[in-house]
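Trainee: Take a look at the structures listed below.
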Structure P
């Protein structure tokens, strides 16, 4: 457990050997699901954000506080930061606040600067109606996976261990993020090389990250075919290849 400057205990897990990579999980209000992500030659730092999973269930639930928590996990030396979904937004906020602290930035399955497309909720509802699963949480997560034959099993693996989602945390952070002014302009502070990794079959299609490609000075995008919202789970070899090539460049 790491303890922040305001006394919140954050669950962490460190594995591997090599340059440090801090993994920022999605949500918000969810917990780390990177247990199947593999990057040999790097030290991976996993953690549960405050209020989530194995970390203390306490606020404040603000962007500034979560950026400060990420700084605690990352430590004093520049590191690679990989953020997924909401975690990509948090990683971007961190890179904007501490550009000197990030050596490379990887934004996985980001929703861009404008959020999901207008038909997102309708598409989710359509897939849910065709999903034979009694557990509403597993069903909800499964819609984000491209292979419908394995989606439910993959969702159960992602959610093991399972914790109670923190909806108060989620609502507070998403509302604050939505209200941040001039997010595109603030992206100009992030001059570090940035990779956008997206699944071609994500319900938040790759084009939602066009806003990031336009706003970030040094960004590129790779789209993985046959992949939904969890590229490292759905195409582990393809995901590892594009990330390792980017980090070696």
Structure Q
């Protein structure tokens, strides 16, 4: 079995693959203070609950945008699974040609998403990832990572509004029935949700114009992708396992 970790600033998504099949997945909070022992116990408890065994893990692959947690994760892989984890980064085969000014600046999660999107849907394609930050990535028909956009994530914007505006409450991120609302809670929800719909559709429209291609598929992933996709006119597909699938594909390219 392959154990894949997608480490984001807010959550760690981990999944277990048996061959090409994702058999289990979980989402836990990213806690930079967790030791390798604590992480190992958490993963072990998740496995036991689902009737799985850590001893059956044959390989581990990790994609991370949080450098400070990497030592604990890698040491956990050694201690609990007796495996040296594959780390997505410089020197790893991805099959994608990165056209960034400095390829090392591209987040591992963006590369993993690009690999999965191209292999599943072909190119040209735009990937929108609703994580701690909302990222937009453009991949050409030749499997080239052309670049993209980084904007504040939906939850970051919501939290900032609550923290900086004394009279505004923290609200649940749900879509109100109308854009024009008659109470403060729904007014905030409207501004956040429909505001992000507008942001996504405008940026995707501009990206398509700059790509100069008529047939550009748009795929969304990340925890809040479904919330925005229901109103977006540009998002065609929501693929919540895109990053895990990308990790599996990169593992296949690099396994010994």
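Trainee: State the single structure among P, Q that was used to calculate FRET efficiency 1/(1 + (r/R0)^6) of positions 101 and 133 (r between Cβ atoms, R0 = 25 Å, to 0.05), giving 0.85.
Mentor: Derived from Q, not from the others.
Trainee: One of P, Q was used to calculate mean count of other Cβ atoms within 10 Å over residues 141-148, giving 20.4; which?
Mentor: P
Trainee: Continuing with the same structure: Comparing P, Q, where is FRET efficiency 1/(1 + (r/R0)^6) of positions 53 and 173 (r between Cβ atoms, R0 = 35 Å, to 0.05) highest?
Mentor: Sorting by FRET efficiency 1/(1 + (r/R0)^6) of positions 53 and 173 (r between Cβ atoms, R0 = 35 Å, to 0.05) in descending order puts P first.
Trainee: Compute mean projected area of the Cα convex hull in nm² for each of P, Q and report the one that scores greatest.
Mentor: Once mean projected area of the Cα convex hull in nm² is worked out for each structure, Q has the highest.
Trainee: Something else about it: Please state which of the structures P, Q yields 1.06 when Rg/Rh (Cα atoms, Kirkwood Rh), for residues 29-68 alone is computed from it.
Mentor: Of the options listed, only P reproduces it.
Trainee: With distance in nm of label points 7 Å out along Cα→Cβ at positions 61 and 77 coming out at 3.5, pick the structure among P, Q it was computed from.
Mentor: P
Trainee: Work out which structure the value -10000 belongs to, where helix-only ellipticity at 222 nm (-39500 (n - 2.57) for each DSSP H run of 4 or more, over all residues; to 500) was derived from one of P, Q.
Mentor: Going through each structure in turn, the value belongs to P.
Coordinate-derived values only; no laboratory data. The shown structure was predicted, so the numbers you read here are calculated from the model rather than taken from an experiment. Cβ atoms are built from the backbone, for glycine too; each structure is taken alone.
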